[in-house]
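Several structures are given next for inspection.
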Structure 1
């Protein structure tokens, strides 16, 4: 009976954490924030957000499925962000809920959700049309359902299907250690074939839309992989840990990371997280409880992070969200162990250090959310300013734009299409930033774009 009360209390606290996560994100990140580049690509699959922008080989159809209930009939950014915020909260609940019957102290589950949900990158992307939070929650749910004494096969399959549908490479990274664990861990062999079948079914179900599209649009899986590799700058053996450290406080996409720095206080998460994870694993061992579930969580976290650390030659803070979510579970166990020690020994210094560390963590993360929300609000406003200059100088739909890498969201804002050939075929105008026009457009008229957040924008209009 006492165990049931503890579990019920943990469930209530998890709901409170989910609600707080949604409220804090809505307060810090304006619901009126214009859609970003990637978001526009996904949303433009639907008529109200047209015209459709190019959908490149690395992208998947997972995010458009999330948007469909709203984007298929409304072009309201606020309504879309409210819907996504509710989805993000629901995903946070579903991701951590299976762990309530796995960890020894159910309170660790809502503490883990709070640690993960307090990160600036999680809060910033909560209302965004981006895949990484759902990848993180799908992975967390799949591992939790996989580890249950009576495995929840539907949960394993659904979680892995979500991960793979959003990002196929992450689906493989999650499934591989789960399949190995089912074979190698004695505690999991009781339902071996069920676990293996559920993981394989989820992986196949999530990958099937990607494979079908590869055959229809790209001439096969191998061709799509080759094109995706080219778009991403060539996957190769790299060591981008320093780039990810640099990206801890942004930018949202660190490509390249040369010349960027990170302030020392922001690195607190990379100090706090491994320290708490180690304490959690140590606490379970000291109590002579099986730490196998936490070790598997760490293994899957490492597997999801490895491709981004050793294959992708650039960094983005959101890439590591699945690893952070899975590591939050042993970290929460470690945090509760410190709290328990401070209580039982009435250690005021331990309590004070812990309180200061958590308050500092939350202060830094909230400050970063506020900063990046403001930056993106102003930076995305540049697209409207550029579109106004284009209209002032006779560039109206139907029109074709060419220029730098940011041409896609600018063209969408202006109601134009994009030409990506080199040299571009019959553009109406070029949109350039801190660049001179190519030789074939040097006699075209140039018009600077005033009052932009990012300086140096120029519109070059065909005579």
Structure 2
């Protein structure tokens, strides 16, 4: 198989996007050959001896228009033909990422370049550069993301955002819970898909004996510091919104929500004030899809929750400089705001809300905060989903969604989880992104839309009902009274 045309085109593309320096083009071409198990032939060259793209291919096409994955796919086919990749979809993906990784600079060089851009032009320019790089090398799967179907639906709670996710499979809540219960660390390397050791990892097949793991040769992580600890910043391969990023702890440890991690959220928006950041809840059912590694999600998007109005204000006398409001939202969300000078007071107030909610029960509305086994070991059921951002006037905003993962005979997957009458639309956990009003729905729904079994408005209204199911205090007389009792306790 002649790989010269595709390998040459990829190198010319890399030079045009400033992924590789023109002085490195011969080296890069040979790296691509090595990645696909080829020993030649020589590359295509122009009149000046520079490596050029195949005839008719414009490597300067718009960022989202260049068919990068198709090019990588053909080179993956060459790897299969040369016996260095398995003849499966997974094997081809591993080969494609190996090829993409052949063009990437070392992590230290990427981190240095990020720092230079930040120093010269500011942090927004630095993230702009880094995000473009992650897209241009195929780590952010723009072509897969473009297949997602999205729209907005007007509801009682404002315009909710709906996405049918065609790029990733639907997950079962029981699998998510099992992953969260798994011990941190262990013999498998990397321990999970969020570990920083994924940077440059070659991937492995499901048949490897260690389980399937994606290839990450084209992953690069920017080192950052949060709460005095080493963390990393990367972008999500299957972004659900603008510049969907992930911050993850250097240490592989279980997800946890506490005042310390809420402080790290504020550290993040101090460093990246143009991004929001949030944490999934840290217990099964109400937590996100990866509970085994401490991490946050953020990005450059204004969610429906962030546009929600206040239904009432309340006060916590010990924290006079903190504004406190209940938002008009299907989940129970408290909004705390404070000026930069009152950062420590804001964190203390948030910690007080969290600690109070941790031990707060109200069986009149089904809220059970804890259970004990025969040995007296406590299982906690209450936590929060926190979201932080910097407002235009410089104030901090912390949004705290109250969560409870208690189950019952009627609702074995969770009392405050999507109820069974809505599983035809959403059965997965309601994590951080859904809490903020963006539905991530399974691809099977597209067929129902096409068949007319469901309309877009019906799906959106069901999602609104899903969020209402997740709310611990309903918008009825009993729910408002119960919320009042909790607020009074603060």
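Read the figures in this text as sums done on the coordinates, not as results from a lab. The structure displayed is predicted, hence computed values, not measured ones. Cβ atoms are built from the backbone, for glycine too; each structure is taken alone.
Out of 1, 2, which structure matches 79, 50, 43 when Cα extents along the principal axes in Å is calculated? Answer for the origin of the read-out: 1. Source structure of the calculated read-out (distance in nm of label points 7 Å out along Cα→Cβ at positions 142 and 334, 2.5) within 1, 2: 1. If helix-only ellipticity at 222 nm (-39500 (n - 2.57) for each DSSP H run of 4 or more, over all residues; to 500) is calculated from each of 1, 2, which structure is the one that comes out at -10000? Value -10000 for helix-only ellipticity at 222 nm (-39500 (n - 2.57) for each DSSP H run of 4 or more, over all residues; to 500) corresponds to 2 out of 1, 2. Matching task: 13.4 is the computed value of mean count of other Cβ atoms within 10 Å over residues 214-221. Pick the structure from 1, 2. Considering all the candidates, the number was obtained from 1. State the single structure among 1, 2 that was used to calculate FRET efficiency 1/(1 + (r/R0)^6) of positions 262 and 342 (r between Cβ atoms, R0 = 35 Å, to 0.05), giving 1.00. Structure of origin is 2.
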